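Bear in mind these aren't lab numbers, they're just calculated from the coordinates by the rules spelled out. On a predicted model such as this, the values are computed, not experimentally measured, just so you know. Cβ atoms are built from the backbone, for glycine too; each structure is taken alone.
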Structure I
Amino acid sequence: MKLKFPTAQTILLLITALTVLLTWLIPSGKYETLAYNSETKTFDLKGKDKSISLQSSQKTLDSLAIKIPLEKFTSGEIWKPINIPNTFYYVKNTPQGIVAFIKAPIKGIIQAADIIFFVLILGGAIGIMNYSGAFDAGITSLAQLLKGKEYLLIIIITTLIAIGGTTFGLAEETIAFYPILIPVFLKARYDAMVALASVYVGSSIGTMISTVNPFSVIIASNVAGINWTTGLTSRLIFLIICTTICIVYIMWYGKRVQKNPEKSLLFAQKEEIEQHYFANKTENSFLTLPQKIALIVFALCFVVMIYGVSQLEWWFEEMTAVFFVGAIAIGIILKINEKSFVSEFIKGSAELLGVAIIIGVARGVSVIMEEGMIIDTVLYHASNITSGMNKGIFANMMMLIYSGLSFFIPSSSGMAVLTMPIFAPLADTVGIGREVIVDAYQFGQGLFAFINPTGLILATLAIVNVTYDKWLKFIMPLVGILLVLVIVYLTLMVV
């Protein structure tokens, strides 16, 4: 019997089990933390057997070896507790067991409730659109319009998503795009991998080389104690180079699939995928007026979502509300009766239920690490590895350390707050700018994001039932190319 690659859920449970084992092997430890209390206008310091309030002054920060301007705290730019350098201490080991392993996915699902509800409501809205027939007609019309110029899909989608990634961290929100774009790419004679790559690679390369992303480069620069514009020009040039390479890579693969469908990594699933997206659907390209209005309303949901996240500090609660209201508005426009609306909405949500569960189970891995108290221990020992290195090796070693840490800390803002107070001062000891540490943080975390099983990739692959091994086969050559470019970039930055 031929062995099959395990599902995303099984992979994550295996990773959770491995993490449980790590809590038995890695000693528990903590850094003392400092947070600004906006109500009392003081600093709250929590450490070993103490929890005290300190005067909110630059003198206090300097005494703690925190090279961050006071206004970064008082203005709210740094709102999470940060680790205090040179304060690591071991605590009583808290190894996790069978009960913790069983509870972890459940706790993860509860913690990820905001994004899970977003995915389910989004699925419901898509279900309503599919029921209306507007998607089918719109996709057919677009396919006819792009006939002979299908490559424009790859260029436009990847570029736009990369812009979203580099400016405001477009990542989790991209889950909304896959069910819409995959049929479009299939009609253009590509496979689902091209659609997945155009969105996921675009998002990953954009967030990997963030230019003005407040959840990445800005918060990291703030915590590192430098202006976020330091190194901006070189990052922008590097972003353009890497995005271009990503587009060329996806176009190369897509062209092969168009010429010979058997070259597709998903050829064995071709009929299954097409059946899923096109079963019982017509080829009619005629859009009625209500359908056109419904498509406009649905598109506006994305516009409002992106504007809200980038300009109004929205998060999943507001994004979910946008698609919920949008679905109701579309139902009214298309005059769908109440019973059919509810039925199709639930059916659409059910289509993405598996994706939602994967997101929650992935969060369970973080739960084990937090309760086992091993994250700070890993960070402490990682900070000791780089002592005595020359500049070029140091910069690239920091990038590799960040890649490893991103398995444990997939959140970009969480990574910045936890690591920058510890790693940024290391740049001073080797005589390089702290912006190099910010770059190493971005590139290391961003490169691993292409394949990180505790990140978004498994949930993304589940949307079209693509296994992790097929994704690795597709993406690893591109990751190798980007890794070489990153090593060259970081080395040139410090010579």
Structure II
Amino acid sequence: MRRLVLTVSTALLAATLPAQALAQEQTREQVQASPHFAQTIAWGPCTDLPPPAAALECGTYRAPQDWRTPGNGKDITIAVSRLKPKSGQARGSVLTNPGGPGGPGRLLPIVYESRSKLVDNFEIIGIDPRGTGASTNVTCANFDFLSLADPRDRSRANVKLLYDAAELQATACQHHSGEFGKVVNTEQTVKDLDLLRHLLGREKISWIGYSGGTWMGAYYATYFPNRVDKFVLDSNTEFTTTFQDIFDEFGRGFERRFRVDFLPWVAKYDSLYHLGTTPEQVRQKYEEIRAKLAETPIQLPDGSLFTSVAFDLTLVQAQYSKHSFPPAAALFSRLDQNTATASAASADIRYPDAPTATLYAITCNDTRFKGGRGYLAEEAERLGRQYPLIGYYQILAPCAFWNRPPLQLKTPTGKGVPPVLMVQSVRDPATPLEGAQRAHEKFADSRMITVADEGDHGIYGFGNPCVDDLVESFIVDGKVPPKDITCPGMPLPDPTTTTTLDTKPSLVPGWL
């Protein structure tokens, strides 16, 4: 009887509605019949997260492993969190993402606890996207090709080792992640997000995404433009191009931040760090220490080695936030004093985190990757000569050896999407201004807040009052800036007068 009613209903609609409306109605019927859309999220304490998560509730929901075949019985788990308003009913839901791509995000809502205007009106949702965190995972079996060879060594044997290792990285990731690894991509993830929107009971959602989360937000808006309320894209990838193009801009972004902000700042406090009184003296000291580590790495208490690569990546990670400058400079100084007798310097050295399996799955699955070993070697030398801090590094080299599944993402144009608000510092190291501006130009009706004299990666919610007020006016009050806006940046820390530990929660679990 139900089947007959649906058939008659569809016939009547076909006679009265245009084809697009009929397709939407058919999709609605399919959604209502799917068990994935009938489930509920059982919220409870976040028992698997550290103590700061006490203010959050956690839960999970099921999504199809492959949205192309949602009824085949193969499901995955998506883990989520929420920060509820302290009093009253939430007006809506703000989904959040810290980047990565593919970084776990259930802790991110804690950042907004003090943003009373936001949290008094909305529930803030954190998400571990498919492939990572407490959600169903992909894995590379802890293989990390970046640690195996120094990319500045351009000898024939070392270059071969670099790309042999990248090929082995691709093999390890795809072998150990199996069939699931083929469907860890942005198209599948945004469909997981739209299922979450439905389970939260919202017709539309708002979004705060940082770095790789701007890519995800732009693509959700592209696939589900009618579900978009107020979207904030902070520290923008060039989401209108490929991941290869995005990661090739790392050299430019990190070198600029290193030379314009970090090196002069270290030189300013030479009385504290003793690394040089000019930026060039500090840079030469970096090269000197790096050369010593390349020859004789430091053995750490756990038996691992702190190498020239580790030194590079430690300084690279410090460029994301000005609050990381003091601890990075202190380590830099201790290395200078103790490279000959390394044990005294090694107590609080930690090897930087490797890229995640989810990062490789998303970046290698989502967009094409051009060139083989010869092309990569030429590009590394070209970019390395221009940007020696990280230009030689090719984090996405495994994508050259990836068995990419057939996937053609829709193109983000912004057409049909409500205005989105982009936030961008002028010396962002990981997502440089130039790429953000190109994305802004190509994404129709977007607005950009440019943060002048600033290089932090991740601005909203981290102490810039101009940006904080504009973002909350946009999300909470619905005020769309009539044109692009400029906000002032925040000053670099003074390590001689304040405690300057990096208390900023990580927004970069991988690289973007």
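Points to keep in mind about this one:
- In terms of mean count of other Cβ atoms within 10 Å over residues 259-266, the structure with the greatest value among I, II is II.
- Structure from which 4.3 was derived, distance in nm of label points 7 Å out along Cα→Cβ at positions 51 and 395, options I, II: I
- For the set I, II, ranking by Rg/Rh (Cα atoms, Kirkwood Rh), for residues 67-106 alone places I highest.
- When helix-only ellipticity at 222 nm (-39500 (n - 2.57) for each DSSP H run of 4 or more, over all residues; to 500) is computed for each of I, II, the one that comes out at -22000 is I.
- Answer label among I, II for the case where relative contact order in percent (Cα under 8 Å, 6 or more apart), calculated from the coordinates, equals 18: II
- Read-out mean count of other Cβ atoms within 10 Å over residues 155-162, computed value 14.1, structure in I, II: II
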